[in-house]
1. helix-only ellipticity at 222 nm (-39500 (n - 2.57) for each DSSP H run of 4 or more, over all residues; to 500) computed as -17000: which structure among I, II?
2. Taking Rg/Rh (Cα atoms, Kirkwood Rh), for residues 231-286 alone as the criterion, which structure among I, II has the greatest value?
3. With FRET efficiency 1/(1 + (r/R0)^6) of positions 63 and 255 (r between Cβ atoms, R0 = 41 Å, to 0.05) derived from the coordinates and found to be 0.30, which of I, II does the value describe?
4. Using percent of Cα pairs over 36 Å apart for the comparison, can you identify which of I, II gives the largest number?
5. Give the label, chosen from I, II, of the structure having the highest value of relative contact order in percent (Cα under 8 Å, 6 or more apart).
6. Can you say which of I, II returns 8, 32, 30, 18, 9, 2 when P(r) over Cα pairs in 10 Å bins from 0, in percent, for residues 95-294 alone is computed?
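Derivation of every value follows stated rules applied to the coordinates shown; laboratory data play no part. Worth saying up front: this structure is predicted, and the values here are computed from it rather than measured. Cβ atoms are built from the backbone, for glycine too; each structure is taken alone.
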Structure I
Amino acid sequence: MTIKEISELAGVSQSTVSLVLNNKVGVGEETRKLVMGIAAKYGYSKKAVPTKKSILFIKYIDNGAAIEQNGDFVARIIDAIELAASSSAYNLIMKNIQAVDLESEIREILFEDFAGVIWLATEISIKHVHLLSSIPIPVVAVDNMLEHYDVDSVVMDNHGGIFEVAKYLYELGHREIGYIDSTVRFSNFDQRTQGYHIALEQLGILKDDHYIKTVQPTLEGAYNDMLRQLEEEKRLPTAFVAANDTIAIGAIKALRQKGIEIPSQISVVGFDDIPFCMMLDRSLTTMRVNKEKLGELAVKLLDSKINDPSDECIKIVIRPKLIKRESVDVPNFLFLDNAYG
């Protein structure tokens, strides 16, 4: 007797059967009795755990902008997870799930075949977080803190990273610091935006809405949107902080097309440290996120949860590192005076 056979006899999904057999919440009492009755009648017993266990890696894609349009950021996290899983004697099984198919895909997964799940949660929306909690085996989310939810996670310090950027610019003499945000909203972008506003407040810099631009998080989209906004608004800060490197690179192209030199007239800082940062004429100053450490710690945290499921919820935050390159300089006040007309 297998979980699939029990689900067919009971007329419920395999994930529901798995929840019942693992004594998890989220199933009605009537359904629970039905499943347990069938399991008892046909002598169901759990399989012995094999020596080399399997981890399911779920690459969840909603918009795709943060996952597919940001250099090798996600690929390097996945590579690190594969290496760490192999070193810990786990098989890694990978599955891509689109947002539109999420609930049906989760219902069809045989979680009894896996020791745990690592979920790439970069683009997950709040309305779907409950699905992570319903999984009957240990789960670790990567690249999204899910700070208000009881889900273990490994994530970068977005607030602290943006504050460090703003502080660096402030120490160089910048007092007019703008921000280039994303039109597509994800947890990382939301936290970086919050970090920008917190940094301005703590550094005593007055916020100027004219210095905040919003663009699509793709190279072409950021370039087109930034170019349009530069034509509409002539007021410029001495420096821009971008929500990520892709946005920064697209914005730099637009600034240069308008005749603005980087960094002699305006400084620009990105976030993530993707390979394209080094391909610009003036290499991009950015916050380096240790993708390898994100993947490694996700596997270590999941392994500890597999061995001791009673542990309390753990959230690991990794501080990014400021990488100083050529896209930042001291403020050019003469250029600003001319720009204001």
Structure II
Amino acid sequence: MEKGGGYDSILQDLKARKFAPVYFFCGEEAYQIDKLTQYIEDYLLNDMEKAFNQTVVYGKDVNARQIAETCGRLPMMAERQVVIVKEAQGLSLKDEEEKQLLAYVKNPVKTTVLVFAWKHGTPDGRKLFGKEVKKSAVYFESKPLYENQLAPWINAWLKERKHKIEESAAALLIEYVGSDLPKLSNELEKLILNKSAGTAITEDDIERLVGISKEFNVFELNTAVGTLNRAKAYRIVNYFIANPKNGPIELVLGTLQSFFTKLFVYHYNRNLPDKDLASVMKVSPYFVKDYHTAAKNFPLKKVEQAFYIIEEYDLRAKGVNNSGVERTELLRELVFKLMN
């Protein structure tokens, strides 16, 4: 097995029972770290073997010397033992203890599988420990996915479970949930619960089971503003005013800010092919067509004006220079100014 690798290749090797003596999973995105760690915890040993040969500890509760000593033991009535260090970022790596653990990582016991689950960042690559785990362990850094990477992730997740999703439904789910992979997986679990294998998840399924209106939501408001569809924009605003929990002004301001930021990037990269545009803008390719239209209605100068308008209404929503205007009316004013 190679020392590095992506999530899929590591999981494939684990399922094929090709094990390495040391794994180091780290990064900002906890979901994939947890999934790889959980697979090792659940499936490397059978239930009988786990009783004597599986040790799960937390970084703040052990020191480097104890980990090295535990890993040096021989398995009992099993081919290997498993040692998992969860929340490994809590490890205190003092000089002598670090040397002992580094010596183990450089020359591990072949009958031990040692796993570090280091969340919310990576070890300092300038220090010996950070350098050595990259060189000697199967090292995987789990990074947050960009918006344009989420649809392939959803499709792969569903394919593994013999399901699929319509492109528009995936786009709606992404816009609603964002890049929170645990939340995305939870929503997908709900969506496939009553779907037959092979049938596609639709926008109606998203509306019914996830709880987002496919017609009255902040992302449809972005589209209405971008296309200068005033009638649709005001219908959505009126819906938000009648249902303030579904469209608080803070949420609307945030999504509009994101929309115009991406439109700003679009203007400076508009000659790129759509696939490359999606990558640069960090959006799903499904939405690039919306930015083609919006760019015609909002040339660069109007995009810059939109930023000033959004900033103004962000301050007014916080009570600065508001003159007593109701928050719901601020929302109506905001959309009017952006589209006129």
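1. Matching structure: II.
2. When Rg/Rh (Cα atoms, Kirkwood Rh), for residues 231-286 alone is calculated for I, II, structure II comes out on top.
3. Of the options listed, only II reproduces it.
4. II
5. When relative contact order in percent (Cα under 8 Å, 6 or more apart) is calculated for I, II, structure I comes out on top.
6. Corresponding structure: I.
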